[in-house]
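**Student:** Below are structures written as structure tokens.
Computed from the coordinates by the stated procedures, all read-outs in this text should not be read as laboratory data. Treat the numbers as computed from the prediction; the structure is a model and nothing was measured. Cβ atoms are built from the backbone, for glycine too; each structure is taken alone.
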Structure 1
Amino acid sequence: MPSSVSITIKDVTLELLADRAIFWPDQQTLFAADLHWGKAGTFRHFGIPVPETATPDLIRLSSLINEHSARHLVVLGDLTHHHTGVDPQLVDIITGWRHTHPELRITLVRGNHDRHLKNLPAEWDIESLPAPVALKNVICQHEPADFSDDSPLVLAGHLHPRVELQEGYTHRVKCHGFWYSRGCLVLPAFSSFVDGGIVKPSANDRVWVTFEDQILEVPTRR
């Protein structure tokens, strides 16, 4: 299976990436949702000893930025998890990462978790905007919704969609997935430290599942 697939929806051509992000070649823009920076720190704040997960996710993100020569990164909500997790250690980690991409424009379309942090650290150089945000003929927001056939394509996150696949007669596999339904394309969570909810696509929906470094469209129920 390939590591990316090219799709065209509502006259917008996008590359769905197995690493749970989307690249828009026409605009040299990378989309990711639900990074949840600081979730591990929030756990530690409440006495649960878990290691910091931001660094491996940042390595994945840098790899995608460099591979696709992205000029703009749009985060579709939930960049941060909670203000308790945005500690000095995390601020320094993100600041160091930001310095490796000084020319990259980063836009956050605020999600429900982002309201816990009133102001992002200035060192991160991230513009923070309320949803929805229009980029040419694409609408960016955090929470999915239903849209009419003649509305622009909407990109969203929030649901952390996963798809359950049947393997043989008894074994079931849960995979991260992209879910297109009623004019809205929902991205899987980029964070490696969040779970997801099983989605049940209808017959008119489209679904692509990711597994390690591979991505594949799977049929929906008819």
Structure 2
Amino acid sequence: MSSTAPIQLLSTLGVVGVLEEVLPRLGFEVAPIFEPTKKLMERIAAGERGDAVILTSDAVEELLESGVLAAGSRIDFARSHVGMAVAKGAPRPDISTVETFRQTLLAARTVGYSRAGASGIFFAGLLERMGIASEINAKATIIPAGFTGQLLLDGKVELAVQQVSELMAVPGIDLIGRLPQEIQPDTVFSGAVFPGRRPDAARFLAALAAPALAAVYAEKGLEPL
């Protein structure tokens, strides 16, 4: 591939905010495709390739073990947390403990989450573990992919659940905060390159992991590593 062509990046939605902020100043021309990790894994399984990926660490490890990604190329960027948001100016319910979080969900008229995103898959399982899946799903709007915060802007739901970084990527909504630590998933966003691809893809990922960018990750709702 010509080194003058953009770096083809397959990236999770969880780092959209970071990439929008830093890409103009890193000195690399990048053509990103943003989708949930699950959707990108399906595309890769069907044969799609790029120069580099940013996915959950579990997905990156799976692709490294199968030889789809280049051995030794993994770079960890940040830890993500699942949170909840409401419409701008709406009451901010208490989600500080597992029990108040549970009661907030049960009391809500409508809840939105994503079917394909890592947070949505986690949240669906959490509802099952908490024993309230049938009650919440009966009033939930579950989008195939994308930002659940948009449902708040459109007035379709009262509460939106997603990665904090993804909620913060939607202007005009209010982030309540993270779910209680006891029920948080351990989600890390990592990058790696496809074997035999252009060498500047690895340099691009290394630049994204530079300590100087830690403040940007934190500002966008992620915990830099």
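**Student:** Could you figure out which one of 1, 2 the value 21 for relative contact order in percent (Cα under 8 Å, 6 or more apart) was computed from? If you can, show how the numbers build up before the last one.
**Tutor:** Working: 1: 21; 2: 32.
Going label by label, the one that fits is 1.
**Student:** Given structures 1, 2, which gives the highest value for distance in nm of label points 7 Å out along Cα→Cβ at positions 66 and 90?
**Tutor:** Working: 1: 2.5; 2: 3.7.
Once distance in nm of label points 7 Å out along Cα→Cβ at positions 66 and 90 is worked out for each structure, 2 has the highest.
**Student:** Which structure, out of 1, 2, was distance in nm of label points 7 Å out along Cα→Cβ at positions 178 and 202 calculated from, if the result is 3.3? Before the final figure, lay out the partial values.
**Tutor:** Details: 1: 2.2; 2: 3.3.
For distance in nm of label points 7 Å out along Cα→Cβ at positions 178 and 202, the value 3.3 is produced by structure 2.
**Student:** Follow-up. Identify the structure, out of 1, 2, from whose coordinates helix-only ellipticity at 222 nm (-39500 (n - 2.57) for each DSSP H run of 4 or more, over all residues; to 500) was calculated to give -9500.
**Tutor:** This figure was derived from 2.
**Student:** Supply the structure label, taken from 1, 2, corresponding to Cα extents along the principal axes in Å, for residues 18-129 alone with the calculated value 45, 26, 25.
**Tutor:** Going through each structure in turn, the value belongs to 1.
**Student:** With mean count of other Cβ atoms within 10 Å over residues 26-33 coming out at 20.9, pick the structure among 1, 2 it was computed from. Let's see the in-between values first.
**Tutor:** Values: 1: 20.9; 2: 14.5.
Derived from 1, not from the others.
**Student:** Given a value of 51, 44, 30 for Cα extents along the principal axes in Å, point me to the structure among 1, 2 it was derived from.
**Tutor:** Details: 1: 51, 44, 30; 2: 55, 33, 30.
Among 1, 2, the structure yielding 51, 44, 30 for Cα extents along the principal axes in Å is 1.
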